[in-house]
Structure I
Amino acid sequence: MSTPDERPSPVDVPLIQIGAPAGGGCGDDCGCADEVYECGLDPALATLLAEAGLDPVQVEDIAHLAIEEDLDGGVDVTSVATVPQDAVATGDFTAREAGTVAGLRVAEAILSIVCTTEFEVERHVEDGDRVEAGQKLLSVTAGTRDLLTGERSALNILCRLSGIATATRAWADVLEGTKAKVRDTRKTTAGLRALEKYAVRCGGGVNHRMSLSDAALVKDNHVVAAGGVAAAFKAVRDRFPDLPIEVEVDTLDQVREVLDAGADLILLDNFTPAETAEAVTLVAGRAVLESSGRLALDNARAYAETGVDYLAVGALTHSSPILDIGLDLREVES
């Protein structure tokens, strides 16, 4: 299990309401009561989500969407037919393989909107912890039908986010001892960006921009449209003077050009480690440097040791395999 120091720290991520259900609200004691959103989740759970940099309303919306998609306007016919209405059970979310866990509170949120009566949780680990195969992560006691109805939706999210966190942790481990950090991209699943980027933080990575509006990234097509890399940089600086600007380059000459123009961050696209080292020497700390392209776990250390600040890895969110987690049901003793 990870130590508290290894777990993700709360971050300042903008909370964006995407459609709170009518009549919602956390109540007078909720830690998010003074914010702009309303949510129908348990106040303590909503507070934990907000402290992690997640919007409780967005999590609640995703939870409803997942369950509604699974039920498709009907009921869980198998569970209704086979399980007595008043049956109660405990479900143990258990790791089937070793990895880094993320999304436990999101799984709780999904189950909580399904459960119509009793709902109790026992938390065995926290997001960001390294876990072993066979280790219990979370135990939920509730109506058996409700547990079975919400099982797959909760596991889908939990396995997905834990897979991202596990992959990120592998990169973070390789980079340990260097100043370089592994960083994600916007190559995320539609509607799940905030959760997937949270999982990256759980794995020891850091987030790039959350959207097209919170920072500028001048790429090759912008350069073509503007008539040159320096011209593209100047156009963005003139229009949005207060925003950080990152510029993608693919030659050392372009590094010199955007450095002279005043770029805040330079993205070295498809540079070799040797070329990256030259760029680090050329920049000499006057801008932040990020490597992108050609990156893999087996060469990540070589890039990091050149002195770059970030390694951009889109695969963290677009290609990470899930972490195998299952739900083991046991009857509650009378």
Structure II
Amino acid sequence: MKALNIVPFVSVDNMMKLVLHLGIERVLTELAGYIEADFLRWESFDKTPRIASHSPVGVIELMPTSDGEMYGFKYVNGHPKNTREGLQTVTAFGVLADVDTGYPLLLTEMTILTALRTAAMSALAARHLAPRDARVMAMIGNGAQAEFQALAFKALCGIQEVRLYDIDPAATEKCVRNLSGSGLKVVACRSSEEAIEGAQIITTCTADKQYATILTDNMVGPGVHINAVGGDCPGKTELHRDILLRSTIFVEYPPQTRVEGEIQQLDPDHPVTELWQVIAGKAPGRTSASQITLFDSVGFAIEDFSALRYVHEQLKTLPFSEPLDMIADPDDPRDLYGMLLRAKAKAA
């Protein structure tokens, strides 16, 4: 009988080894494939907005879902002030479990994995919504997520040039350095306006926990696709409201996005399209060359489920995990206390 008490644990070190072994662009592409496959069976999942605990300096969230066979959840925080203290803004870990027994199948770091799946999700959405000939992307906000976004758009959408801007020049310098040798033309810009010159795709990914205006209405011309990643909790936005009113808006899960996304600025009944419907061919995506499409990305639990499922599948053939004695497993399931006594006797 399989030792169900032993759970594969993927540490940060092993996650890096797994990603580097497979190749970052391959992982991004395959993650997008897993997400797309799960979005095609969207209706088979339990769905709920993430469970959030807010404080004046950040948020801690749980993101659960299940397809009836496996259950997954992610613990994730968002604390913009952490960067100033030498800490990550976002950290995460996740669990995948078997619904039939309730036993966990996988415990893994998800700080790196979340960055990968967020970028994969962005590029997947753009593949369905952006202009087909898009080759230039503006990347406004050059923090921890920026390189992943750039490489995902290269791998999935054929982006050839990324134009970078951040209010902190050091962040842009870091991004330029990290993307050297990636095959992308990388252009450091001095303003958001300069960054979006010639871009068919505009990605915003900033961290400030406030109503912000990273893009003003006059900056956005017809025909672009906007990938709004940074607005992801109540009171935190990046786009001027007038941009939203000119755009066709696509979201993951409306009950969550209306609270946390850019559309928290709009009336509760403002029309939006769920992205899974576009992927499944049940709703149109981009319908004209002049249309502004906006993916109001806040992240949803099914995407994390897909990422957990992907890692679980890779571990069937790759050695990048450690066995974790995680579940008490007495010889007699009814005798948990006896297990303690036997351990005491053995230690004596």
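Here, each number is a calculation from the coordinates, and none is a lab measurement. This one's a predicted model, so the numbers in the text were calculated from it and none came from an experiment. Cβ atoms are built from the backbone, for glycine too; each structure is taken alone.
To which of I, II does the computed value 5, 25, 33, 22, 8, 4, 2, 0 (P(r) over Cα pairs in 10 Å bins from 0, in percent) belong?
Values: I: 6, 23, 28, 21, 13, 6, 2, 0; II: 5, 25, 33, 22, 8, 4, 2, 0.
Checking each candidate, the match is II.
Please compute mean count of other Cβ atoms within 10 Å over residues 122-129 for structures I, II and give me the label with the greatest value.
Going through I, II one by one, mean count of other Cβ atoms within 10 Å over residues 122-129 is largest in II.
For which of the structures I, II does the calculation of percent of Cα pairs over 23 Å apart, for residues 218-321 alone return 27?
I
One of I, II was used to compute distance in nm of label points 7 Å out along Cα→Cβ at positions 82 and 274, and the answer was 6.2. Which one was it?
Answer for the origin of the read-out: I.
Hey, distance in nm of label points 7 Å out along Cα→Cβ at positions 130 and 226 derived from one of I, II reads 4.3; which structure? Before the final figure, lay out the partial values.
Values: I: 4.3; II: 1.7.
Structure of origin is I.
From I, II, which structure was helix-only ellipticity at 222 nm (-39500 (n - 2.57) for each DSSP H run of 4 or more, over all residues; to 500) = -10000 calculated on?
Label of the originating structure: II.
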